[in-house]
Structure P
């Protein structure tokens, strides 16, 4: 039912799902960009439902209030207190290593606002947990939401980031002025 409703939602909105995540991928970090609007969230949730992906994602602790907390928990939300620096990369790496199946969704910018460069925690989590990176995107210009190719981290940070940046170069957020695809 969730898959059917998600397909209907995308159709009504005039969007299409592109790409896929190979079925054999059980553990990964999904880096998503651009993230400039609250509309990114329902579009992403629809794409996850259609692709039969069970994901976990970080969301500001302030969003976990009644009754929304039930919705966010049901869709894979993990509350994060951004005022505290408590080793989120290390925590997520450990969770991924200990899980049989887990896809962690990380918005590249870490916020809907413009930032001078991306957060790179997604890369460090994938490298330390020895899992691939999935490229997830919302492209308002082309009305596409979906997944790019799997990317295996080589350990050469600058080379890897250059390839990752190239994939997201032509993606457009709802508010393009809030999106900076520069990783470093």
Structure Q
């Protein structure tokens, strides 16, 4: 089962009932998701936060770039970039990453705290939305209107749901997008 990735990919009557740490569990969505109006407002808040286009794109890329297609491990869902070991990887620029995550967490907390019907946005969604907003802003500065599609529904994993030892194997040795070589 280890090579099959998340439990959602298991099929048949012999699927084990136990959720195992190496399956990279994430909480199920248990709240209403943000809609297009919320997404537009959140993009505005993110772009007005003082974070640079580069910081937002680099954080979104760092979060998503660990995804491994072979077993569906890593990636942005779970916002594990805020947890050890990913938050400390040199390639993720830990000081800059902490700054960006701090701002995005403040935006998340303000948005979620203002909702009356239980609607929420996850940090995982905000990280990706920040990257999308930054790409749109960069294109606009260059005179091009671009709309980056965004689909909410990611959730935030806890440290207890993260096997740091197995995640350490996802640390990149090289990343051409970030001009990084370990």
(Q) With mean count of other Cβ atoms within 10 Å over residues 66-73 as the yardstick, tell me which of P, Q scores highest. (A) Q
**Q.** Structure from which -10000 was derived, helix-only ellipticity at 222 nm (-39500 (n - 2.57) for each DSSP H run of 4 or more, over all residues; to 500), options P, Q
**A.** P
Q) 0.97 is what came out when Cα Rg over 2.2 N^0.38 Å was calculated for one structure; which of P, Q is it? A) P
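No lab work stands behind these numbers, since they all come straight from the coordinates. Worth saying up front: this structure is predicted, and the values here are computed from it rather than measured. Cβ atoms are built from the backbone, for glycine too; each structure is taken alone.
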